[in-house]
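I've put the structures underneath this note.
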Structure P
């Protein structure tokens, strides 16, 4: 039995663009006869079965962008959506937002639902379960059929597409370095499980900052939260059992839980315990004390992701099919009461 082949593989084998393959299979006169016949013969030999819905998307524009995010309550994701929508609307596009709820199955169902002709392209951040399974077939299939995808924040190197990220490792390094510069020596990390890409990178930055400052690395000071519902218990054990003087948290929820728990056991923030978090949201600005944060610039990330997708959708250059880019958005530290 011959192997199943995709548009992308045909393009690679024949050294032409995906667009050229797609048009050749539709007998488009835009493509020279020799190339058309070569593509059609190759596809026939490998029993290629086109996805007619996906193939028609290039000619049937909906002027709509599909957004898939893990959760909506997270301030960062809501700001990214605002950034996407602003650029989309300026360019005459609408957006449809779907939640994966950090579920692989729901992420797949969302993509299948939207890829039926409802949208022109995707902007997405991977669910935790998708990263855990390391199964990205639903994304590669969409890309192989000619629909562009832009990933942001939680991305994977396993999928070739445009991406918008921050330098999570550097941002974490600079946050921990700021704590060290304030004289903190025993710094804990409250993070997510390692299969979430951003959590792993932020852990790497934390460790590097300690080692660069010749502070002994103690793996017992790294707390990995998998179940948010029980994080208060886990954080309570950390603060009670370890003589720490600072905590770096990878999100606002963890940070505010750390402050709440510290207050319960009689620790003063920031005198006894300094706290820094990722994401500069409403919680950080209005908690008591206010929280020093790494700003992820969600609006800028959304702006850039939308621009990259729209540029690809409206490009006339067939050679751009695999000229993918990764844009890095700058971060900065916002100093507040929790470290001063």
Structure Q
């Protein structure tokens, strides 16, 4: 085992298609947070970032072009990015994570924050914990320090979401635009593990009833998954169409409340807004749900859901990849 001095070695696997600065931000921040190893699968070429990543001793870079998929897999490159993510994460877990104790599967717009060093948090988990979930907080569109917490299930949930987002909140899952499941750390060295985006499965012996989902699951209240799903209006609008058709707003994702009680999917909500009000309607939706305003901060604070996290992402990038700042 790699555990030393009361700490666990941990790493990250991520399938990434993003600008160079975003990739380097993600890598540098998590190196600064204590990651021992990063396995970065480049879903699109990034010549500005790749040599800097490859030169770092704690980073392993993998190209995911058509030729590499042809070598790896019969049938070549999967069409859906979700499938590519799962295959890459499973490959990293099974073949590349031998020198770490825990592997997290997260995305380039997600940043792990912990009240104590992550290595200590993971070391403190019981041996029966085979995977551990970090829950998301969703960034407000502002200076990058304000996040909203998730409104959990309960009798007051609808009222809370309604107070926070009076026009559109009833159609949002816990007040979030993106996922509420969070992401997993997985203890390494387990047999027959397959990683998905939000979960893992462990195969059992033939005839025993199928795979086990998230064996030994543990919650990690000390760790936030800071998700920059919609960091500004232009970014959100640029990604909106893809998310509506193939990503996190696609059909048939479930409704925030049952259809017989007026619930509609986020996909249907977005389509209705766009069909009736166009881009101006989408902007009004974005401003209520995502924009970092004093009024929304005040409402979140009153509900105990405002999270302020000064992540210092740019300074981490300049520390770990000073060449990038010099070249750009």
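Please treat every number below as a calculation from the coordinates, not as lab data. Remember, it's a predicted structure, so these values are computed and weren't measured experimentally. Cβ atoms are built from the backbone, for glycine too; each structure is taken alone.
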Taking relative contact order in percent (Cα under 8 Å, 6 or more apart) for each of P, Q, the highest value is that of structure Q
Candidates P, Q; percent of Cα pairs over 14 Å apart, for residues 67-122 alone computed = 67; producing structure is Q
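I have 2.3 for distance in nm of label points 7 Å out along Cα→Cβ at positions 91 and 171, calculated from one of the structures P, Q. Which structure is it? Write down the numbers at each step before the final one.
Numbers: P: 2.3; Q: 3.9.
This value belongs to structure P.
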Candidates P, Q; P(r) over Cα pairs in 10 Å bins from 0, in percent, for residues 107-178 alone computed = 16, 37, 31, 16, 1; producing structure is Q
If helix-only ellipticity at 222 nm (-39500 (n - 2.57) for each DSSP H run of 4 or more, over all residues; to 500) is calculated for P, Q, the one returning -13500 is structure P
Comparing mean count of other Cβ atoms within 10 Å over residues 27-34 across structures P, Q, the largest value goes to Q
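Here Kirkwood radius over Cα pairs in Å was calculated and came to 21.0; which of the structures P, Q was it taken from?
Numbers: P: 21.8; Q: 21.0.
The read-out was computed on structure Q.
Can you say which of P, Q returns 13.6 when mean projected area of the Cα convex hull in nm², for residues 115-306 alone is computed? Could you put the intermediate results ahead of the total?
Values: P: 11.9; Q: 13.6.
It traces back to Q.
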